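Given below, in the form of structure tokens, are the structures.
Readers should treat all values here as calculations from the given coordinates under stated rules, not as data from a laboratory. As the structure is a computational prediction, the values presented were derived from the model and not from experiment. Cβ atoms are built from the backbone, for glycine too; each structure is taken alone.
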Structure I
Amino acid sequence: MIESIIRAINNNEEISFFYSGLPRVAQPCAVGISRAGNEVLRCFQTEGGHITPGHEWDLCTVAKISNLKLTGKQFQVNPQGYKQGDRGMHRIYAQL
């Protein structure tokens, strides 16, 4: 799954997946290891449900993601507010 996320980041391609029981479509921005030692994905959600309405930025634990798919839809501009060097990650495998 990490390889698919890295490919999506490198190609600026949206992904779809289930997380916390909800379907989501998101722009993957960074993937790596959190300060707690978990593999995590920082993404900007463009479609789907939210546990907390009105918050599009998510830090998802990769082990809790299911049915990950690359959508084939590319995004041209980085999501608003995105900054490289995610502070929530100890080690970054890939980032926009």
Structure II
Amino acid sequence: MFVGTLVFDLLLGDVHSLKEKRSVVRPIVAELQRKYAVCAAETGAQQLHRRAEIGLAVVGGDVRYCTDVLDHCERLVAARPEVQLLSARRRLRDDDD
């Protein structure tokens, strides 16, 4: 069994309140969950209105599957015009870790 995690550090565009921030972050999290069946959530920078951290995890039987899902998720977030992807931190673990 392999577990892949990915944490995105995002800079949000024209956002002036936490309510506006939620309206940008929630659709991204929902699309990641729906499209790639990952567990995803806003995991940090929750009190900053122009920054967001989204974390996600995927579990699979082989490393190739986990890597493919993480690649797709990273491309999806990087392609969103309303956010700028500042960094993406990735980890892959197996049962022996």
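Computed quantities for the displayed model
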{"item": "Computed -12000 for helix-only ellipticity at 222 nm (-39500 (n - 2.57) for each DSSP H run of 4 or more, over all residues; to 500) - originating structure among I, II", "result": "II"}
{"item": "Computed 2.1 for distance in nm of label points 7 Å out along Cα→Cβ at positions 4 and 20 - originating structure among I, II", "result": "I"}
{"item": "Which of I, II yields 17, 15, 14 [semi-axes √(5λ) of the Cα gyration tensor in Å, calculated]", "result": "I"}
{"item": "For distance in nm of label points 7 Å out along Cα→Cβ at positions 44 and 68 computed as 3.0, the structure of I, II it came from", "result": "II"}
{"item": "Top of I, II by mean count of other Cβ atoms within 10 Å over residues 36-43, largest first", "result": "I"}
{"item": "Which of I, II leads on relative contact order in percent (Cα under 8 Å, 6 or more apart), largest value", "result": "II"}
